[in-house]
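Student: Please find the structures below.
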Structure I
């Protein structure tokens, strides 16, 4: 399969204005039934909108996992057009932090459940706490053909180092059954492994080896 289908994140970028999750503010937030499974396992296909739209698709997926609210295809196309207006590209994609901000602003204007966004470190204590409370973490990774093979052979990422990456991609991850694995929710619903697993013990290695990004974002409901 042409790897260009999976392009969409230019590189990792953060802002000084990002709210940080290290104070575990999400522990005190009203949660409701904020989990991917209990809210219907909502998934989106980014190719229905644009091949490079993974950043906003990942952010929308995390919001839907939190609230159970679905974005229509018209909503998703509107949000991608707003992303293009802000500097996203149909050929090189966008940045995750900007997509998280855009989707937060859009839902807070259009949807009944208002949210704030927090940045956390992947593989950190707060990352584990957030996912086990039901939150989905929006993040990205640098992949290549070997990563794709590892993912697709059994739906589990076993490796921790994939050198010479050829693409960047955004998705969201949440808690799976037991503490051994977390669930990745991708944005290619026609692929058999749109849902796959990563060992929780491997997050720090995947970050240290520059496979997964150092940071991610969560949405939490506003009081």
Structure II
């Protein structure tokens, strides 16, 4: 990630990174504009993102945009590296300025992601084409999200306006939500998980507020 940030040649980028517990005794040195935290494996990448969202909103709440990324080590899949390269395009030197200018020009754009990663599992009547269906229906009701636009970014790597995160997490603590996530390399192939529901919810907090999701 440091190499990717350096390639952008932008001095105004803040790098927040969560690391697994194996780094407890050898935390990398932090440069100016970097903050590293060590967290247990709770909620996979979603749990790490929630910790970093809390850090961002506590220390740097006026940051205009956040780019959510993770290492995409899908041990149960052989396509992890290929998917990571596709998802990481949004942080590359070709797309970075394009996405930034689009956000500045289109005030309704809430989330920007790589082409081919927007999904829609909604079947109507509160049902979803996923083992997470019952959990998702309950979470929609709990947080008062409408069923208007329930598309989401598969892989959970995207740009998002920080104001969307700030508005939602003013009432909902990211760390309290993280405490509800499953531990370990949890999967949702056979039954729903709270962790995979939040993969959807992080996109829905934008669309529920009237913002658009767009691929680049």
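Student: Quick check: 1.00 is what I get for FRET efficiency 1/(1 + (r/R0)^6) of positions 89 and 153 (r between Cβ atoms, R0 = 25 Å, to 0.05), calculated from one of I, II. Which structure matches?
Tutor: Clearly, the read-out refers to II.
Student: Out of I, II, which one gives 15.7, 45 for Rg and Dmax of the Cα atoms in Å as computed from the coordinates? Kindly include the intermediate steps, with their values, before the conclusion.
Tutor: Numbers: I: 15.7, 45; II: 16.8, 51.
Going through each structure in turn, the value belongs to I.
Student: Give the label, chosen from I, II, of the structure having the highest value of FRET efficiency 1/(1 + (r/R0)^6) of positions 121 and 169 (r between Cβ atoms, R0 = 25 Å, to 0.05). All intermediate terms of the calculation are to be shown ahead of the outcome.
Tutor: Working: I: 0.80; II: 0.55.
Going through I, II one by one, FRET efficiency 1/(1 + (r/R0)^6) of positions 121 and 169 (r between Cβ atoms, R0 = 25 Å, to 0.05) is largest in I.
No value in this document is a laboratory result; all are computed from the given coordinates. These numbers were taken from a predicted model, which means no experiment stands behind them. Cβ atoms are built from the backbone, for glycine too; each structure is taken alone.
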